[in-house]
Structure I
């Protein structure tokens, strides 16, 4: 397995035929927790998310030649989407879990133009549906957090 395939599959997680995307999203939550649990400047999560997304576009372009368009083996898109889901969210397990559920819902159901993003060419098509799913999940999660804090 070459480096692009290793990155695209997040160290082989993508080879899990059923549920690989869910495992990759759960892995992203764990990474997020481990990296940022002790606090950090707001720029680092943003930079990490941008870097993973850009890397996903690049490796998506490369592995598409061997694996075909938007292969199930490519799960770096789930990691990027999950990171977007929890950007600017308090680092608490209830919010990480809620973000995870929301992201997986949007990623699987693909409502509100998410499915149309898959039509983009190459790595952009691989990544953008998950980016949009992450944005939708983040917006709803932010609303839930505001309502939760106001009702407490």
Structure II
């Protein structure tokens, strides 16, 4: 399995979710287990650049694909991804539990072309829940990062 640009050889039960493989077998705990039923978005990762709920995906289904987690976003010099920086700049989190999934989904939202307006962002981010209700700040962060990501 290729995760954040690194190859991992894992001996997993066929029923192991991608979420459990990341957290329990690879040690990447940034991806959060919220509901474990695909309803909250806390476990969102990118697979080949597209948003996926890792709790609903078996690890074996992703063999040969590129899995990106929140840990894989920072650059080689440890500078933050524009979305990570935008979340800080806009105070787009409170407790932080949903933040990794929000950030990964937001990157996917932009790369999929669904961040044209605030209403679009709200619609295409609606699968990511924030119990602290930081939604206005999350939208502001996505708008900031969208412009920076387009320039890069």
Structure III
């Protein structure tokens, strides 16, 4: 269970946690907590830009389970921004940015997510500093402090 210090204090989270993205119909996704990244990133194996009512939108597919392409979630969201993001290997790319609700231990936060192909990466989602600020501190030696190991969550 999460360690809470005192009323109004930050919760301690591990270096990896389970989160939910209800606006995207993703009930569980394992996220690597990455304090080196400002913005969170979500695996999207395809990204298709389009317009809806004159506004930019994206349609994208997510494989939410680590090391599996069997389950696919099709998503659509308005584009908040297009940003140049440099990954840890020094490679830069222009990525669409969306805003979506994230649920962590019953608490809902609206966060920004960049969309990128993370198929070859260990985690399908990175949870960056912006999503963590003012709420959480990271214990890099612990995992799943906010909800236990749901190693095989079922998507509906």
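Tell me which of I, II, III gives -500 when you compute helix-only ellipticity at 222 nm (-39500 (n - 2.57) for each DSSP H run of 4 or more, over all residues; to 500).
Values: I: -23500; II: -9000; III: -500.
This figure was derived from III.
Could you tell me which structure in I, II, III was used to calculate relative contact order in percent (Cα under 8 Å, 6 or more apart) as 36? Walk me through the intermediate numbers first.
Working: I: 28; II: 25; III: 36.
Only structure III yields this read-out.
Say we calculate distance in nm of label points 7 Å out along Cα→Cβ at positions 9 and 25 for every structure; which of I, II, III gives the highest result?
III
With Rg and Dmax of the Cα atoms in Å derived from the coordinates and found to be 15.3, 47, which of I, II, III does the value describe?
On the way: I: 15.0, 52; II: 14.8, 44; III: 15.3, 47.
The correct label is III.
All of the numbers you see were taken from the coordinates with simple rules; none came from a lab. Remember, it's a predicted structure, so these values are computed and weren't measured experimentally. Cβ atoms are built from the backbone, for glycine too; each structure is taken alone.
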